[in-house]
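Coordinate-derived values only; no laboratory data. Bear in mind that the values here come from a model prediction, so they are computed numbers and not experimental data. Cβ atoms are built from the backbone, for glycine too; each structure is taken alone.
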Structure P
Amino acid sequence: MAHVAPKPRSWPWLFRIRGSYRRKYILLALIIVILLRVLINSFKSAHNKIQFQFSTHSVLHTPDPDLNIARAEAVRAEFKWAVGKYKDAAWGKDEVLPVSGGFQTTRNGFAATLIDSLTTAMVMNLTTEVVQALDYVVNTLDFDKDDGTLVDPFETTIRYLGSLVSAVDILDAGTLVGPIPRQSRYRESVLQKAIKLAEKLAPAFDSPLGIPWPRVNFTAHLGVHEPDSLGDIHLSRDISPAVSPARAGSNWLEYYRLSQQAMDPVYTHNATRGWASLVWNRNEETFDGLVDSPMDSFSGFSLGHTVSLGAGHDSYYEYLIKAAQLAPRDKHASTYRKRWEQAMTSTMERLAFRGTPPDSYRADGKRSDSGYLFITQYFDGTYMNEMGHLTCYVAGNLILGGRYLERNDLVAFGLEVLETCHATYVTATGLGPESFVWEPPRRDPSDQVLDGGYEQVRWAISAPGPHEHEQVRKLGFWVSDARYFLRPEVIEGYFYAYRITGDPKYQDWAWTAFEGLRKFCKAQYGYGEIQDVTLPDGGGPTVDSSESFFLAETLKYLFLIFDDPDRLSLDEWVLSTEAHPFRIE
């Protein structure tokens, strides 16, 4: 027999009460409902406050407000200068070449730098730059006119779609950017561009489980394999691609907010299916909450046993807690919270190790009785004792998520990982390397198995040579790739640490990094990468390359560290992996 849903219960007794008595009962019921809602919201507000309450500790935690204003203005001035150089040399192109003044197409020719940096201009309240960018979006940006190459749905979502959706949120908020002429027209046009791009990206989700294809052919409207080094695709669509957690799990924030703005649930539906095989993982996990990768996108089964919080894995874990924060009433929010908490607890207990202590004081001023705390990677039984700049994002994510869930142990863990990442920035340039290796404590220098208080672990990288050994003695680690690619992750950690603890030392750390950027990375036509952060000259001439995330993320985080913390409060906004702000429900 078919199940029949019960009819909603009526309140016939209420309507048998006559006249003024009935009105009094209704009024009393309304008052009770309103009071209960106010009390519940007040409790939740007090209970789940994430950001440090600067207004009640202004003297202690802002010793010199004028200094913050001056520093924020200095960052704003550099952003304005860089956008001006881009406009002169490469307007409408993906990237400017900061040394030669040329340009390059790296993101399908949709003006990656212009679009990705739009929300930074809005947050900085640079009305002229905002209007110029919005005019380009409205009048020139056309996702039907690509450069003929395949589109990467991961990069396109976080850089293009995320910025457009965020711009709508910022325009709707009306508090971050000053009055803009034709604002309602801009808002609707930007939203339509975002919807158009989401429609073009939709074939990425056309797979048996909804896990995104590595590439999308905009012309054929098909999800396809990643091309080889020559740009050719040799694999049939009948063959399942292997995907990383970050590729499958870094869509949810952007698509969820687009669903809210467009009032169409299909975008959230696609993104939820896209990472469902990770969130509701059917595979046995080496460490609880951490996904073994890569994953077969047609079956959802793990194809290997690589566990990492670095490149290819990072933003999936980042988005779990941010999804719960952005959409606390979503039916899966509690699952996202649980999965993130599992993953970070496993990271703390199973992937975090201390290196050999340096001979002198650590960079944070503490005595070097213990080494820095590093996060390792796991490769099918072997631990890689190398950590990358990208992995430093997890410090800020731990501080944010730990505070949100009231897990003080995770906050403390995140702050200690940030101390490690900061130590890599104590260089001749004030900037940090792309990767660094730490030396595990050993019973015997020739023994590759660690004993010192941990379970026995097999390490991938052997003892360093004479030069590296000297770095370990002085620093507690050695630099394996000394280049700096203008990345934001360490500065991002400073931002979250300052906004959540209120400790101004993180502002000072950020300012030192900014001074290093100005001194060593500034070229004639923009900011470029440097070759060796450990050398006083940066390792030689500035590299003629500058990705869009420098303006979208690095300078945005630097500005926000010094700006009024109430203007983009962590209790009201969630920042995407590309630092695009989304409004919390």
Structure Q
Amino acid sequence: MRKFSVFFLALFFTFTLSAQWQRAFLAADGQIGVRPVPAPVEAGARSDEDGFAQISGFPQGVPANPVFKNLRNLTLADLDDDGAEEILIGIDDEFYVFKNDQLLWQRHLEGIAVYPPSVADVDDDGSPEIVQITGGTGSTAAYMFEADGSDAPNWPLDFNDNWLLTSPTLVDVDGDRIMEIIILERIAPNGNIHLLRVDGTSYSPNWPVAVEATPAVTPSAGDVDDDGAMEIVMNTTEARYVLNLDGQFEDGFPVVTHPRQRYSYQSPILADLDDDGDLEIIGATHSDNQINLPEFYVMQHDGSDYPGWPMPVPGQAWTFNTPTVAEIDGSYRIFMSRPIDSNEADMLYCWDKDGNLFPGFPIVKPGGLEGIISLADVDGDGEQEIVFGTNLIDPDGMGRIHAYELDGTGEVAGFPIHTYGWTFLNGAAFGDVDGNDTLDLVALSYTQTFNQGIDSTFINVYNLGVPYTESSVLWGTYKGSNTRQGLVGEAIVLAAPVLEVEALNLQLFPNPTSAFSRLSLELPAAGKVQLELLSVEGKHLRSVYQGQRPAGPWQVDLDLSAYPAGMYFARLQIDGKSALIRISKVTRK
């Protein structure tokens, strides 16, 4: 393993920085630049004692690529089902899996890993797979690793050494419990969208689909138009696309916005903001050098603007932020941000679906943000806090991880955390790395010496000292899920014909529930009935009922007592027709 001692890296890093505050920015070619800025007014002197300590054995440091640094942090996943998360990250041309502070396994990569890997049980064998893609000007490849580090059958895949962009998206597009893989390929100046089966073959002869500019974001997937089938949502540098599973553009797409608005890195998020069945598409833009009109947008399923949107990014700031969208206290909240200098200004926003700012927003502070906006209960008070990095670094070479109260009223006690190196374009992930049932904050940071030395990437793990449960984290990774599907709420599409639930007089009560819900309905005729409980990501959790039922009333209890608070689905199938029923599990106080 190419690994340095943390002591050496820290010393090297300290002596290669100029003694002033700096701000980072991302150039169009993916390279990171920096420039000096005045010291923030509120900064003051840095204490040598942060509010939180790193757990034993951290930080871990490894060599970084001198040009292309990691974006969108790393991935936490429990690969061996022992209740503790492993740390997964591709850095430069190496892929690392850490179990606590020990290197579990390592693989060499063809190409440069920039985005985090995606993780899910792709082949429905009960064990997770890891999908990592690479870019660069030399050899590139797409990898699928088993949990033990071995290659999945038929992987890795070669794409003629073309740059594979962003993270792969893992999603079961046809309801057969086997996930497909969406990968974007750059073939300058254009690109391809690949929809692949688990064996690496194309989903159908209609794939890949060529697009007329460079693919620019990690794709999202969901039933955008509420027709019972999955669509794929992505942007090129010049336009927004929605495609069906036949590889055809949906009516009204592509929506070409070039040169007024352009796209790079701002992956869209999908949510049914108005509860009408179809999905809205939420995102941000930068712009053209000659026509500078960047904006935050919410788009309807047909490509039109959602009422109240878009809105210009203040100061015409180009933002590469990917939105965070979550339903809190019965209403959606849309979090997006912009970059600023070290002056104190508005930089993080929280809107309702209609574009109205929530009280306490925007957050006003020095330093802007284009990385992940996470939501987690970092202080154990039962409420989510907003956690994010910064585009600034201080004269001692220290970046920051901030945490603000959900109402935007101020920074949480013990924050900001000071990290060695930049946190720019990354952020915080949450889990239990050391298996002690307390919440850990895990963040990447890196040095940027511009070929004046060896750049390094650090894996930082801070014990926050509060209990960890799955309900502690509402949004804790890039795009909200290790699948990178980018779908808030309903996460499955029915491959079978849609069952008309209105004709069944279907009722589910109570919903939300803290333990049990009773499903009641009227069967119009005798038939074969199947009922199963699914996770929010569409994975089978358990079978509830399977068998023949006579015509007439029927009821069955759904037991969620063993599952953490969150969103679930019951899939009801009657004689080959299917319906999804959403269930909310809550914790009663």
Structure R
Amino acid sequence: MHDHDRVRQADGAFRVSPFNARPELHDAYDWPVPLTLIDSTLRKTLFTAGTVTSIDGFLRIAEQLALAGVRHECLNVDWTGATTPPERQLELVRAVGSRDFGFTLNVFADTLLSDGERTPPVGMRETAELLVGLGADTLAPGIVPAAGPDARARQMDELEALFEVARDLGAGVTVTLAQVGLRDLDEMVPAVNRAIELGALRIDLMDSVSSLGPEALKLFVRTFRDRLAAPVPLTMHTHDDFGLAAACTLAAATAGASPDVAAGGVSYRCGFAAMEEVVLALETLYGVRTGIDLTALTRLARTVARESGLPIPPLKPVVGRYAYLRHMPRDVAAALRDGPDAFPPPSSCVAPAMVGGRLEWVWDSLGTDDMAAALAQSRGETLTAEETSCVRRALDAAVAGIERYPRWLEPGRVAEIFDRTLADLRRRETTVPAAVTDSAVEAGVAAFDALDPRRAAELAYTCCAWAPWADRLAVGRPYRTWDALDEAARAGLAGLGEDSLAALVDKHPPIGAETGNADMRRRMENTRSQELSVARAELTAIVRTRLRRMAAIEGGTGRWSA
């Protein structure tokens, strides 16, 4: 069951810290042999408020559970003092029990065993016959606290009778213990030992309201096991009220109790120990084989979500969309350059394919020129620095125009903007004169003077992405000569405050680029004002070059006045 070599890595699948394989950790583990995962997905889906799962939908979920490798499924039928249970619970048992999914069906019913005082509305034999007739393989009575010795004695007599009925019906018996963290072990253990003597196949422990932390739960399981009359398989059932369901379930497993899980963590309140989290952690961090097909985990969780109508939270570990969605600059650039199947994947120790997922990326408000360059490379293009910046600005502008979540661009939309922006840039470049001649520049200034204010401001903005500067340059017309236009452009840049300048520098990545180690060491010693002074000079040079080139292009083609 345990594979020390798997704890560290599996080529192309996962890589985790060697600390996970340290002997001082593994010597303290006491894994159940065999570790036998039980599943509660169907009943927990039914118990999740507001879900819309049809019986056919439950059967489709059951099919996926079987394909994933689930071998033991648990359902409930609860009379809760009434003369009949909810019809949906009976429907579900009947539908699942009538099919051969390849897993055993364990059914809990609150009328299989009383508290020794109150008589259930339906007798134990009637309940057992009903459940076995519906397809239950094992019956699961719940041993609840008894009010005193006499009540406990009557309860144990009922338990013995139940085992006899189960044998007559050809069914096995498991025992359920709820609220274990809040119960008295001295009251609980003798009843469990009696069930073991009678032939209980398994004891299902439930920390129903999350009363135990991971370390306490580990201690509880060890203490409970030490007091049993004979070895018997144990399971542990935990909820996620503190966000610790997976951690508690794993802790219990290291102490000898197999996991009880549900795909997607579905359940009431805050959810349940999620199959995908528990199984993936066991397989990768602990090197424990679970018998579950990891590649089925994402498909299974999505099936539950689709059939129940309950969306998978985006931030859900393992199967949520964000688990393998990348938007940080280095991650996106790596995904674009190396491809979605590269290993190790960006910012993860598990390959998405291992759990049936895939790496995705989006462009959001953190875009960089390096991302734009990687995007170009992935599309077989080589861009100049200026083209790269223009593409990045176009994508950033598209993101900024999104007013609602999610504020990002999907790859298809990114490709459209990239292609359109690059085509426009290169269409303009085809009209560049062989040389930026003075006559072309002067003609361009004259054309600029003749434009309407809005168009003039738009063209100025393409030279320096700062709207106040572009507006002032447009308002200051006519210039009539390049020298006058150049002087106005310089004056506008000289008048920028430090905060405005710092913000503007971020829009011009060539500013501050490395020009050699010695130069960089010198610049790192500059004060903020000194460095901004250097940046202002670089910005001015860039803007002047763009402005003069634009004038030459448009003066030579007459497009400004078009």
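List of remarks:
- For 4.5 (distance in nm of label points 7 Å out along Cα→Cβ at positions 119 and 503, calculated) the corresponding structure among P, Q, R: Q
- Answer label among P, Q, R for the case where helix-only ellipticity at 222 nm (-39500 (n - 2.57) for each DSSP H run of 4 or more, over all residues; to 500), calculated from the coordinates, equals -13500: P
- Here Cα Rg over 2.2 N^0.38 Å was derived from just one of the structures P, Q, R, and that gives 1.41; the source is R.
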